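Just so you know, all these numbers are worked out from the coordinates, no wet-lab data involved. Computed from a predicted structure; not experimentally measured. Cβ atoms are built from the backbone, for glycine too; each structure is taken alone.
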Structure I
Amino acid sequence: MDCTTVAVSRTVALAPWELFAVFGTSRGAGWLFGARCDEMRPGAAVSMRLPLDDRGGHTVEVLGRLGSVVPDAAIDIEHTQPWRGRIGLRFAPDGPRGTRVQVRARVPRAGVEWLLHRRGLPLPEPVDDGAVRLGAITTASGPGAVYSMSAELMAELAVAEINADGGVGGRPVRLISADDGTEAARAADEADRMVRLGCRAVFVNSTSDAFEAVRRRLDGRGVLVVHTVINEGGGAGRTVVRFGERPGAQLDALVAPAMADGSRHWFLVGQDYVWSHGAHGAARRAVDRAGGQVVGEALAPLGTSDFGAVIERIRRSGADLVLSSLVGADEVAFERQSFAAGLRETTRTVSLVLEESTVAHIGPAAARGLRTALGYFQDAPTPGNADLQRRYRDAYGVWAPAVTALSETVYEAIHQYARVLHADPDSSAALQARALRGSQGGRRDVIGARTLVRPRLYVAEVSDSGFAVVGETS
C-alpha cells in the first residue's frame with residue numbers, strides 16, 4: 001500500500017510524564033488536536049481533529065484505537081475514519097520542564113484521494129476490466145462516522161469472499177466506495193458517479209436522509225438501491241429495498257421492560273429529520289400501549305455537540321426514562337454529557353442506534369447501563385458469527401473497528417445480491433429487488449437463518465465488558 005508520511009513536531013511546557021497523563025482529556029486538548037480517549041490501553045477508542053488547512057479553519061475527525069502505548073514515551077493510533085492509516089506520537093524531554101512531541105502520520109493513497117476529493121477534485125476512475133460493479137455509500141466523516149466505522153471494511157470483505165469463490169458468472173466483482181460525509185446531497189452526487197461508472201446496484205449504509213436523496217436521484221434509471229442500516233421504514237419501491245431494524249419492533253422490545261420498576265414518564269431526544277420523526281411516532285404508540293406518558297421531546301440538528309439545554313429540559317420535565325434516537329457523534333456527545341451532568345442518577349436511557357463503535361466512543365463509565373435492541377451484536381451467540389469474526393480479524397487486524405449491526409447487514413446484503421446475480425445475471429433492477437425480498441428468511445445465510453427486512457432482535461445492556469445480551473424477540 002503506497003503511503004505518504006507527514007511529520008510535525010512541537011515543544012510543550014510540560015514534562016513527558018505530565019503530558020502523557022493528560023492525553024485524551026480536556027486538559028490535554030490544546031496540545032494534540034483535541035484528542036479524546038478515556039483509557040490509556042491498547043484497543044481503547046480515540047478521536048482527534050486534524051486540520052485540513054494551514055489556518056486550522058477546516059478540520060476532520062479521525063476515529064480509531066490505540067494500537068500500542070509506551071508510558072511517557074510513545075503512542076500509536078490505528079485509525080479507520082475517514083481513511084485507514086496510522087498516527088505515531090513520540091515524547092522526548094526538552095529541557096528541565098519541556099517535552100518535544102513528534103507526530104508522524106502515515107496517509108495511504110486512499111487517504112490522499114479522500115483529501116483531494118474533499119477539495120473538489122474528482123476521484124480516479126477504475127479501468128474497464130469487465131467486472132460487475134456495485135457501489136457502497138458509507139459515512140467515513142461527519143457526525144455519522146462513529147456508527148459507520150466498519151461498514152466499508154465489511155463491504156470489502158463480502159466482495160473479496162465473492163471473488164475468492166469465482167465472482168458472479170465467472171466475472172469478478174468490483175466495489176466502488178464513497179464517503180457521503182453525513183450529507184444527503186453528497187450521497188446523491190456519489191450515487192450519480194457510481195451509476196456513471198457502471199454500477200448496477202448502490203448500497204446505502206448511511207442516514208435515512210442520504211437514502212432518500214439517493215432514491216430520488218436514481219429513480220427511473222434502472223439501478224437497484226439497497227438501504228442497509230436501521231431505518232424508520234417506508235420509501236421502498238420497484239427498484240428499492242430497505243433492510244435493517246425498524247423502531248417499532250425495537251420499542252416493543254424496550255419500552256415495557258424499562259417501565260417494570262414503576263417508571264413511566266418518558267422524554268424523547270432525537271435529530272430533526274425523518275429518522276427521528278418516524279422513531280418518535282413509534283415511541284409514542286409503544287409508550288401509550290405500556291401505560292406510560294411522554295412528557296417532553298427535543299429534536300436537534302444533525303451535528304449538534306452541546307446538549308446542555310436539552311439535559312436541563314429533561315430535568316425540568318420530571319422524566320424518569322429517556323429514549324434517544326440520536327446517531328453517531330451526536331449520541332456520543334449526549335450520553336457523555338448526560339453522565340457528566342448526573343442525569344443518570346434520576347433517569348434511565350434506552351437508545352435505538354447504539355452499537356459497539358458508538359459505545360466505545362461514549363466510554364465505559366458513561367455508557368454503562370444503556371440498553372438497546374438490534375439484530376446483531378458481535379458477541380451474540382449467532383450461528384456462523386465466530387467464523388465471520390475470525391475472517392474479519394484475519395483480513396483487517398486485531399484493532400479494526402467492531403463488526404456491528406450497522407455494518408454486518410451490508411456484508412450480508414452484498415452476498416445476497418451476488419446470489420441473485422448468480423441465478424439471473426441479466427435481471428433488471430426491479431427483478432433483483434423482488435428476488436432480494438423473496439430470499440429473506442428462507443435459508444441459512446452467512447450469519448444464521450434470518451431476515452434482513454424484519455430481523456429478530458437481541459436486547460442488550462452495556463456492562464463494564466461491553467454489551468451483555470439480556471433477551472431476544474421471537
Structure II
Amino acid sequence: MSQFISVFDMLKIGVGPSSSHTLGPWRAAQTWVQKLRELTILDSIDTIKVDLYGSLSLTGKGHATDLAILLGLSEADPEYIPIEDIAIIVERINIQEELYLKGGKVIKFPNNSISFNREFLPFHANGVTFRGFSEGKEISTETYYSIGGGFIVQEKDNLEEEIEINKKNFPYPINRAIQLEEFCEKENLLISDIVFKNELELKSEQEIDFELNRIWETMLECMYIGCHTEGKLPGGLNVKRRAFGTHQKLIKDSQYSNPEEWITAIRSTEVKFREILKWVSCFALSVNEVNASLGRVVTAPTNGSAGVIPAVLMYYMVIENHEADFNHIRRFLLTAGEIGSIFKKNATISAAMGGCQAEIGVSSAMAAAALTELLGGSAAQCLVAAEIAMEHHLGLTCDPIGGLVQVPCIERNSMGAIKAINAAEMALETDPKEVKVPLDKVIDTMWETAKDMNKNYKETSEGGLAVTVRLADC
C-alpha cells in the first residue's frame with residue numbers, strides 16, 4: 001500500500017521559528033489537551049508538567065519550544081492566532097503561572113513546569129512528555145515526537161488515520177520518484193496534474209484552490225512584511241535584518257500600497273543578473289527573518305527552510321513571467337509538495353534526524369522541480385532538477401549558533417533558492433535518459449548520509465559553527 005502525504009501536509013501555515021521545535025511541540029500540546037477533553041479528565045487536572053528531550057531540549061530555548069508549549073497548552077491555534085497575541089499570552093502565563101484554556105478552565109503552571117533534559121529518547125531525537133496531575137496524583141502521561149515539518153507522532157500510534165486515508169482509491173499511488181515519472185509518461189500529464197487528481201480524493205477543486213491560494217497569500221505577505229521591517233532579530237545574537245536594506249536599494253522610488261501592487265512594482269525594476277540575484281536573496285531572507293521573529297510562515301517543508309520556495313516562485317512571477325497567474329502558482333505548489341512528500345516517505349525532512357540537508361536540501365529540490373515545470377520542462381526533467389539540487393546539499397549539517405534559527409539558517413535559504421534556479425536551468429538542458437544519478441538514488445544517499453552523520457551536527461548546537469562561534473562571542 002502506497003503512503004499518501006498531501007500537499008497540505010507538506011505546506012503548512014504556522015508560526016516560526018521552527019517546524020520541528022516550535023510548530024510540532026505546539027501541535028503536540030494541543031493534541032494532548034484535546035485528548036484529555038475527549039477522555040473527560042481535563043476538568044480533574046490541576047497541574048501540568050512537561051519534559052523536553054534530546055534536540056528539543058538542547059536547542060529548545062533558541063527555537064522557542066517552551067513558548068510553543070505554553071501556547072499549545074492554552075489551545076491557541078498556530079495557523080490563525082494573531083501574531084501580536086503571542087507575547088501577551090506568554091507573558092500572562094509567566095506572570096500568573098496559570099494556563100487559561102477554552103471554556104474558562106484554569107490550570108496551575110509554575111515557571112519551572114517545563115524541564116529541559118539532555119537525554120535522547122530511543123524512538124526519535126525530538127521527544128516531549130506531558131504529565132497531568134490531580135491533587136498530586138499523575139493521571140495522564142503522553143509522549144509525542146516532532147518528526148519534522150510540523151508532523152507529530154506517538155510511538156504507540158496504530159496509524160489508524162493514515163490507514164483510512166490510504167484505503168482511498170488514489171488514482172496515482174506514489175512512493176518513489178520513478179513511479180511519479182512513469183505515471184506522467186503513461187498518462188501524458190504534468191506532475192502537477194497527477195498531484196491534483198490525487199488531492200481530489202480528499203478535497204473538491206474549489207477547496208484545493210482555496211487552500212493553495214491561502215498558502216500563497218501567506219507566503220507573499222511574509223515576504224512583504226520581511227522586506228518592510230527593519231531592526232534586529234530577537235534572541236540575543238543581535239542579527240541585523242538585511243532584507244529591508246536590500247529591498248530599499250532594489251525597489252528605489254516605486255510606489256505601491258499592498259503586496260499585489262508590490263509585485264507590479266518589482267516587475268518594473270532593473271533586471272540585470274546582479275539585481276536578479278539580489279531580489280531572490282532578498283525574498284528568501286525576508287521570509288526567514290519573519291520566521292526568526294515568531295512570525296507566520298508556511299513550512300516548506302519546514303520553517304527553517306521556509307524561504308526557498310516562496311523566493312523561487314516570486315522569482316518566476318516577477319522576473320520570468322510577468323503574466324503569471326494563480327494557475328502557475330497552483331502548479332508550482334502542487335509539484336513542490338509532491339517532491340517533498342517523496343523525500344519524507346523515503347528519508348526525512350527533520351534536521352534533528354538528517355542535518356540541514358533534510359531541510360534546505362529538500363526545499364531546494366522541491367523548488368527546482370516546480371520551477372522546471374513552469375519553465376516548460378518535462379516530468380523527467382523536473383525530477384532531474386530535484387536531484388541536482390539535493391545532490392549539491394548532501395552532507396549539509398545543522399549547527400545553529402545559540403540554538404537560534406538565524407545563523408547560518410537564514411542565509412542558507414538564499415543559497416538554497418539560488419541553487420534551485422540553477423538546478424532548474426541545468427535540468428532544462430539535460431536529456432533525462434543520460435542522467436547518471438536518478439532522484440530516488442540521491443534520496444537514498446541522503447538518508448544514508450543522515451544516519452552516518454554525527455549527532456552533534458543534527459540540530460543540537462553541539463558541533464560546527466554553534467561551537468566555534470559561541471553566543472557569548474556575538
Seminar exercise, completed: Note: FRET efficiency 1/(1 + (r/R0)^6) of positions 68 and 316 (r between Cβ atoms, R0 = 35 Å, to 0.05) at 0.15, derived from one of structures I, II, originates from structure I
Exercise. Can you say which of I, II returns -15000 when helix-only ellipticity at 222 nm (-39500 (n - 2.57) for each DSSP H run of 4 or more, over all residues; to 500) is computed?
Worked result: II
Exercise. When distance in nm of label points 7 Å out along Cα→Cβ at positions 116 and 428 is calculated for each of the structures I, II, which structure yields the highest value?
Worked result: II
Exercise. Suppose you compute distance in nm of label points 7 Å out along Cα→Cβ at positions 44 and 380 for every structure in I, II: which one lands on 6.3?
Worked result: II
Problem set entry | Which entry (I, II) yields the derived value 13 for relative contact order in percent (Cα under 8 Å, 6 or more apart) | I
Exercise. Which of the displayed structures (I, II) returns the greatest value of distance in nm of label points 7 Å out along Cα→Cβ at positions 300 and 356 on calculation?
Worked result: I
